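Peer 1: Next up, some structures in structure tokens.
Since every read-out is calculated from the coordinates, none of them should be taken as a lab result. Every value quoted in this text rests on a predicted model; they were computed, and no experiment measured them. Cβ atoms are built from the backbone, for glycine too; each structure is taken alone.
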Structure 1
Amino acid sequence: MRPQLFHRAAPPPTVTILDLDGSALEQAPVLARLHAGSATTLEMRDLGRALRLWAWKPDFEAFKARLPAPADAPEIFLLGSGDYHHLTAALLERRGEPLTVVHFDNHPDWAWTFPRRHCGSWVNAVLAMPHVVRVVTIGCCSGDLANLDKAGCNLRALRSGRLEIHPWYHSPTELSDPAKPIPGHVVEHGRLHWRNMVNEDWDLAIREIFEAIPTKSVWLTIDKDVLAPEHAATNWDQGALPLAFLERAISRLAIERRMAGVDICGDYSPAQHRHPMKWTESLLDQPRRPPASTAINAVVNARLLDLLEHVL
């Protein structure tokens, strides 16, 4: 039997702008929603610098204290820069139902870091939550999938099946312990051969991935750095996923499962770090030059919001 859309008997999705860096409020489609009353803003710029890239526990707790209680309707949050992706963990912590997190990103965000609340390690924080059953990461192209044994990544979660990674494209990766299998991929001759989505029939692949999700409800988190540069302007190196493919995946996910909530990051804003550790880390990990234009971000956010409001 063909699965049906999970129709909710009202209210419509709630759209909340978490204004940490001002990036979303520069976008005409977002402002139009605010003026029409179809979106609200939570002003948090006073926490923006402290939360950016990573956060000490008191600042993270201050952020959590300002979040609204979970809504009965699906929740949509705009976070601003991908430097704030670790705040997804705080959004998920508010939820009580069993969830699978569907994660579109150019980076797996699965490293072990200090401080713990870091945009490169939030997936580990989420996997530690008892109500999060699985994380499914789709679209990575970055070098974070190379040298797995040296990168401090969460291979244990990958091997257990609680974490799935489906790159858009990545070359085979050497493993020091190739005897241990990794579900969904081929480990052969000491190398992990990723199941690359670029080589798959996209619609069939995502349908197969989503049908295997073990929970009725999902949380969708999107970092727009998963998209090719013509579709986003971000603070990070970018992948190659076409926007149309992401939109098709969102539509399919809405058919297969109920989306309890969505968060979107990956807009661009100048970092202006004051902490020397943050400044050094951004210098080492992020592109040196800002994007020539950020206008595409408004277009893509509008398309994603339109689609989400239609399918949720």
Structure 2
Amino acid sequence: MDLIPGRISVVIPAYNQEAYICDALSSLTRQKLGRWELEVLVVDDASDDQTAALVSSYQDRLPGLRLISLPENSGVSAARNAGLEQVTGEYFTFLDPDDWYSCEHLMTMAESLTELHVDFVRCDHVRVTGTNRVIHRAPQALRGMPLDPADDIEPVDSPSMVDYTFVWAGMYRTELMRTQELYYFDSQLHSAEDRLWLWKLHLTTSKYAVVSSPGVFYRRGLPGSLTQVFDQRQLGFIPAYAQILNEVRLHPDAERHLPKAMRQFFAIVCHHEKRAKNYPPEVRLEMKQKLRQVFTTIDAPLARQVALEMDVARRRHILSFLQPGQIGAAK
């Protein structure tokens, strides 16, 4: 599909978002775009509420709005991919249907991407919990200058840009993402899909920048969000990290980046083990079995070294997974 210079494409995956989708779309009607043109691709993931009708009601207010309807519910990765297939903008970004933008956000991001001559830009965001709003800053102090994405995978033991797992807090060059095969999300993943996508971004692109522009308002703690459910969807982090670890192993600087990937994986394993008491027994069992498979594929000496640098409780847990015959025994 031909790309149109000066156009920004916003992909919004939506499933049963009648309570919030108007906030997202209204924020797009208020965008001060300057020389930029807007395309909005809302992918209705087979909602059974009024989401599609509400989106259609914005056709007159958002000339660049297009509604894409999926025949069956397929998850956020597939919904994003359906939008990405029809993007015509020089640049693209994502907006979750329960979030919204400040009025100059898209113009600021597009101008930064253009002026800095980088592959993508990232930004800060505002976390919204009820009436409380707090700026959450991307973990990179150097702002408004080209940086090497691979350099910002590290440090190992403190937050880095691969820990800032919000794909909507960024804007990306469409042609580059397509040629680098970075464009699509793994549609088999129902969680942690953003982590895999961003790792591949940092491993394969050349230049990026972070800008001090907290223009995305991110709602937290909503009843339907993944953090509030305790079913099989939570296990997406396991195949996601199996892929991340494999991508890193194949990278020319694998020795440098693998400790970070392992530590991040281990931290998330511990997080889910802590939450596991809320999972149904069959989900807990499946998690143990899938983790056992992943742990048999990793470099045990390196894994032990990484685990020994973690805090005592997490270290003990991870080491138990690395002991033959004891994998999954700790609870």
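Peer 1: Where does the value 6.4 come from, among 1, 2, when distance in nm of label points 7 Å out along Cα→Cβ at positions 29 and 301 is the thing being computed?
Peer 2: Clearly, the read-out refers to 2.
Peer 1: Now for a different question. Which one of 1, 2 has Rg and Dmax of the Cα atoms in Å, as calculated from the coordinates, equal to 20.2, 63?
Peer 2: Checking each candidate, the match is 2.
Peer 1: Can I ask one more? As an exercise: mean count of other Cβ atoms within 10 Å over residues 37-44, calculated from one structure in 1, 2, equals 23.2. Which structure is it?
Peer 2: On the way: 1: 14.5; 2: 23.2.
Answer for the origin of the read-out: 2.
Peer 1: Can you tell which of 1, 2 yields -9000 when helix-only ellipticity at 222 nm (-39500 (n - 2.57) for each DSSP H run of 4 or more, over all residues; to 500) is derived from it?
Peer 2: 1
Peer 1: Of structures 1, 2, which gives 22 when relative contact order in percent (Cα under 8 Å, 6 or more apart) is computed from the coordinates?
Peer 2: 1
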